[in-house]
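Structures incoming, each one as structure tokens.
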Structure 1
Amino acid sequence: MADRLSADWPTFATLPAGRFAMGTAEQHLSTLARHYGGTRESYREETPQHDVTVAHCAIATTPVTVGWYARFVADTGTAAPAGWSGGMPPAGRELHPVVDVTWHDARAFCAWLTPQLAAAPAWHNWHARLPTEAEWEYAARGTDGRQFPWGDAWQPDAANTRECGLALTTPVGSWPAGVSPAGCHDMAGNVWEWTHTLDRGYPYRADDGREDPGAAGRRIARGGCYANPHGYARCACRFRMAPTVRNAFLGFRVVLAAHRAHQAA
């Protein structure tokens, strides 16, 4: 199921509760090193592969766009990202993913969005937040352990990565061949996406403190970007940045969760 908040807002895809294999199996590390460079230890943070259960939620089918973020800036007086003039984004960029936002900016956007959900019947009594690392990977790869959102083999027409040679973002949804099993676009390439999760080792456990919004430390980003080679666009690839970092490669998408299932506010 998918639903919109209004005609000009993104689609949200329902993620049913489910269990999937998160991360990369130990026996695949050498293969990753041969295909994408580095040593097998370069990919150690993706191990061990382990089963994780994800609760029912909904996820935006695209990253937050410049146009969507502009509404937040106008309503709240939040400082606009770099390159905006007078709080207004550059013309013609409205459908590109917003970049130059910190983890704290992304969380503030979610807090602004939550009260507005009451106007959407499908999302009444839900709240907006950043996806956990597990939710993000579940939405990107589904339950069959695929390497990329569309399957195991790299497809150059499925994602905006360095191989494309564009060296800039593209409007969200521009790579339909790359849609994930959940119906999400741009989960490989275009921009890195903040998750709610602290940089901690596997196995993933939502109750071990890594989803504490007040804890200090780097936060996990997922998906790769237009400036990275496609090895970074694998569903299991993990990156981490200080929550105060902002740059031209980093954006985010939103998850909606029922209030009764609230865990990572």
Structure 2
Amino acid sequence: MYRLMRFGPFAIGLLLAQAGCMTTHSSRLTWVRGGIERGPLDEKNISLIFTGGSFAEGGAHILDVLKRHDIKGSFFFTGDFFRTMEFDPTIRRIVREGHYLGIHSDKHLLYCPWEDVNKTLVTKEQFAQDIRDCQKELERYGVDPQKNRYWIPPYELYNDEIAKWSDGMGLVLFNFSPGSYSNADYTGEADSNYRSSDFIYQKILEKEEKDPHGLNGFSLLIHIGAGLGRRDKFFIRLDPLLKDLEKRGYKFVRVDEMLKPYVK
């Protein structure tokens, strides 16, 4: 399903020039379908990624834990999330405490079907409007969309065309790093694909132990809320998880700090 690109810098640049893309592709990053899936494998850095669309019950807890560990996270919200007044104090605190704040699309549209990611379900105009509408919400919180260019697509699903359109708007598309199951923390107990917090926690540590590069360069995605359908909230495990990973020598950095040196 994935086309993993691990060519030399010159070959990657040539391929993207032919495709009309503008972002410089660095061989120190893992690129999949024109988006960044993992940072440098030789640096013990992890970027904590928090996304939100409809729920935010974990906001205060997550921010308290990050503050206690002196860690800056990276938060990506939909336009609907930004427009929900209940979430306003959390968003303002994110900005005030120096975390990265970026977009996650406006309406959380499905850009391509699950069964065939190579198809695109939206037009270029629909995509651009969806992005611009969310950027307007970001600006309301004093964040310049031209500076905070990193974003994660809705459903963490995209294809080469979406990546090209994103690049044409001056954005840098990235995705969570696969293999840890942390992104399954939204599943509810009644869902057929439910994954417990115990399961997810162990899978993260298992990935760290079995991957030749550990969790180096990892974008670890955790949802800021899962709603009433999940009582087993994974964000409650954030503090012990950070302690475990810190003991293993990892440093936690904002996504722009991890990727910016290698993306122009």
Structure 3
Amino acid sequence: MKLRLILASLFIPAAVRAADDLRPLRQALTLHATFDQGLDADFSRGDPKIKYAGVPKDQPAGPGEFIKIIPGAGRFGGAMHVTKKNPIRPYYAGPGAINYDRADWSGSVSVWLRLTPDEDLEAGYCDPVQIIGDDSKKGFMFLEWSKDEKPRHFRYAIRPLVEIWNPRGIDWAKMTDAERPMVALHTAPFSRERWTHVVFTFHRVNTGKSALGELFIDGKSRGVIRDWDLRFGWQADKVQLVLAAAYVGHMDDLAAFDRALTANEVAQLFALKNGVRDLR
């Protein structure tokens, strides 16, 4: 019987086998924005409409003059291009796309970036992607370029309740790497000349010290956040997936998933010929 099954599998078309291999990723997908036609998500289990925080009072609601969609400029199709540091932060409302769970919360975010940080970014911290709730003192998750170092450091941080990670109220910039709940890369392969794939995962947040976070670049793990009590205190309906906080550069093929992807699945994502649209 086993031999017959093995022989039968040899005659399954390659496209069918590939589709089966991608099924777990497809089932975990909760949001996908191609940036081909606009900033609205092409797929979402929740609200696909982009919203905007930080819009100056004298401007209409929208992306403003410095956040543009450029057809054909992306890793796959179009791309979002932020041409200048500005206060506007596009975001997707969390529920459905980002299902925060007060008891046991896991997920992943994937994005492609193109920039030369030391030349393109302006002064101050830069967060290309954040997950925020109703109060940053109750939890804050983000990708970040540092503000002072040369070259600028690239980081993935999961900051839990402030009384857990920073009870003495020390300035983030004055902490050592070991004092921050983060993965820090002092050099990272970002350039205007190529697209860089970034994935961050979070596993069992709000369960205590069994929680983990992991950063992947171009399909490979670059570090793990562990041995921290990663408890948050957010309201689930206030959670947002925020883009381009002080970011300057190109961004493409944003996706969110409802669990922490494995290293093998991140490698699959990186290798997709047409990006995340191959999962849909």
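All of the numbers you see were taken from the coordinates with simple rules; none came from a lab. Source: prediction; values computed, not measured. Cβ atoms are built from the backbone, for glycine too; each structure is taken alone.
Things worth noting here:
- Source structure (of 1, 2, 3) for distance in nm of label points 7 Å out along Cα→Cβ at positions 33 and 129, computed value 3.8: 1
- Computing mean projected area of the Cα convex hull in nm², for residues 137-192 alone across structures 1, 2, 3 gives 3.5 for structure 1.
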